[in-house]
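Undergrad: Take a look at the structures listed below.
We did not get these values from a lab; they are worked out from the coordinates using the rules stated. Since the model is a prediction, treat every value here as computed from it, not as a measurement. Cβ atoms are built from the backbone, for glycine too; each structure is taken alone.
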Structure P
Amino acid sequence: MTTDVFYGADCELRIGLMADQDTDPTEWWSLPFISFTPAPQRDRIDRPKLGVARHNPLDPVKPIPGFLRLVGDLVVDGDAAHLPVYLFCLLGAPATTGAGPYTHVFSSGAVAPRYAALQLKVGADDIRVYRGLTLGAISLQVGAEQTRNFDIQLSLRGLSRDREAEWLDGDLEADPTESVIHRTVFRRGGTAAANTLDGSWSWDRQMAEDAFLSTKAELSGLRPGGGLHTGQARFRAVGKSFDILEEDDTVSAFDFQMLGATSGHEIRFEHPNALLAAPPLVISGPALIERTFNWVGHQTASVPASKITVINATSAYGA
């Protein structure tokens, strides 16, 4: 058995966009990350067979391997240069406009599956390869006291795993210059909402599994199978404006605008069309009143339910 000891800081991650679920990327990015937790799911199935020699007839026989499902959680920094590379690999190329800084928009509603491959190096020669990765969900939580410490949670689904002794072939692209987020503002219709304490945003793609009969005991594909677009914001306020929006069934645009430390850079997590749920009004003693509002996004003929907009100095992804 090996006696080596590894540390998380020894690990390196490379990610690339696959042309399809069977073709390895031709270009890779080595990007920083906060944490990565791959969690393969494959049960050992008890299948007792009679007439098999065993030492004790009451003990089980060797179980058989079950069907493989690959899930994982990848946490990355709120960074206007690095986040869109991850999104490009997991969702495909964004819609890009502008002449510098450039605006890149990733939208919900895409039907065609997009796949990425990820290589994780642990120690000197242990490279674990995860193929057929796609974005299952993306979410974030923000608080008023945060500065340059914003985690973006990426929930991943994948098709297969492997192990290599060296990096897979392909060009290693230059690591984008860091562009960290400094502060976050919650907005309704592009206007900052006063007295906001904290909030959360999520886009759950609710992936559908293609578990076809095949020669491999693993998924044949993953497809966007619907979406759930939700958000929440907590306020130190009793103003009636949000109650009126809920009571009148007013469709509103809510977003968390993450302002970059670099001038002109930002990330916006948006629900362009959303309806508020009826919020409770909790009055307990003479203390200040806090209110929490929840909303659900939906799509229209021209506007998606969720958008992630990144403004930075990169002219294009996937050119």
Structure Q
Amino acid sequence: MTESEFQEFIITMGYRYHEKTKTAFNTFEGFHNIILFGEQEGRYTLRLSCGASGGDTAAVWEELKGFQNEHKESVARVNFKHRQITVEMKMTIASDIDKEELKALVHFMTVLCKSEKLVPLCRVCGRQRKTGVYVVGREMMPICDACVSRKRRLYEKRRDLFEKKQQNMAAGLLGAVFGAVLGALLNVLLYQIFPIRSVWSILIAVLTFAGFVVTGRRATKKSGVICTVIAMVFYALSEYAAMVWETAVFIEREGGGIAVSEAVGIINSGLADHTYLLALLTELAIGFVLIVLTGVGYFLKRKYTRPMKISKNLL
């Protein structure tokens, strides 16, 4: 089932769909059923913030396990902890089967909520209060008014601190170059002990990004691209230096003395060999890919350091 098919189908079941988070939600009797659509993960995930009535979770667990056993071909996992029921449904190739299983899941949760075995809770404080449905960052959750007010005050405070933190690009570049030089030196040294080549590019990337963040204070997409390029340049230089050093050490062992210039000549002449050159370029390409992936992780971390905005009540 595609996202558009899921959206059309879930609306016919009385749910509302939020495109930004790819989440459907429905409210009845104080409960908020939230269904996440994960096409890439191959899962539909239903979340219900609640607690067991009277604190006895045994009856709820029995109901959940019973549903899982009856739908073992489609249910990947059921869970009930941290004041939330989570049911993960496997997605199938045939959308009609998906629809029937989703219908069964929604019906089961509706019956469970009406059975008086559950009480609706705020996702944040865990108290039985009237809640609305809000998007916090990229996650949808039911929150009471008191928690929303507290989170919004915290958001405004963090936003002000974040916006006041000015980026120092010059200092950041110096820090990035310093980190890249340090990483390149470590790459040359470590290569003599563990000749794994491209893996050490991750170390250079991490030190480059860390150097920029420490001295430049605030991260941006532009700084991420610059740091990636710097890390690639110094990785390539360190690879060349590591090969020269290795060759010079080999010449010394053979009784030729330490001849760096001779080692450079041997490496340069070796680059004329297409097989040798292709192997070197392959190693460099793998290292560059690892640097880019490290940069992606840098961007993801940057997102989480931003204050998470809270939407208006979606109800």
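Undergrad: Between P, Q, which one scores greatest on volume of the Cα convex hull per residue in Å³?
TA: P
Undergrad: Upon calculation of helix-only ellipticity at 222 nm (-39500 (n - 2.57) for each DSSP H run of 4 or more, over all residues; to 500) from the atomic coordinates, which of the structures P, Q produces -19500?
TA: Q
Undergrad: Still on this model: Ranked on mean count of other Cβ atoms within 10 Å over residues 6-13, which label among P, Q comes first with the largest value?
TA: Largest value of mean count of other Cβ atoms within 10 Å over residues 6-13: Q.
Undergrad: With distance in nm of label points 7 Å out along Cα→Cβ at positions 38 and 174 as the yardstick, tell me which of P, Q scores highest.
TA: Q
Undergrad: Another one. Using relative contact order in percent (Cα under 8 Å, 6 or more apart) for the comparison, can you identify which of P, Q gives the largest number?
TA: If we compare relative contact order in percent (Cα under 8 Å, 6 or more apart) over P, Q, the biggest value is for P.
Undergrad: Which structure, out of P, Q, was Cα extents along the principal axes in Å, for residues 150-293 alone derived from, given a value of 72, 27, 24?
TA: Checking each candidate, the match is Q.
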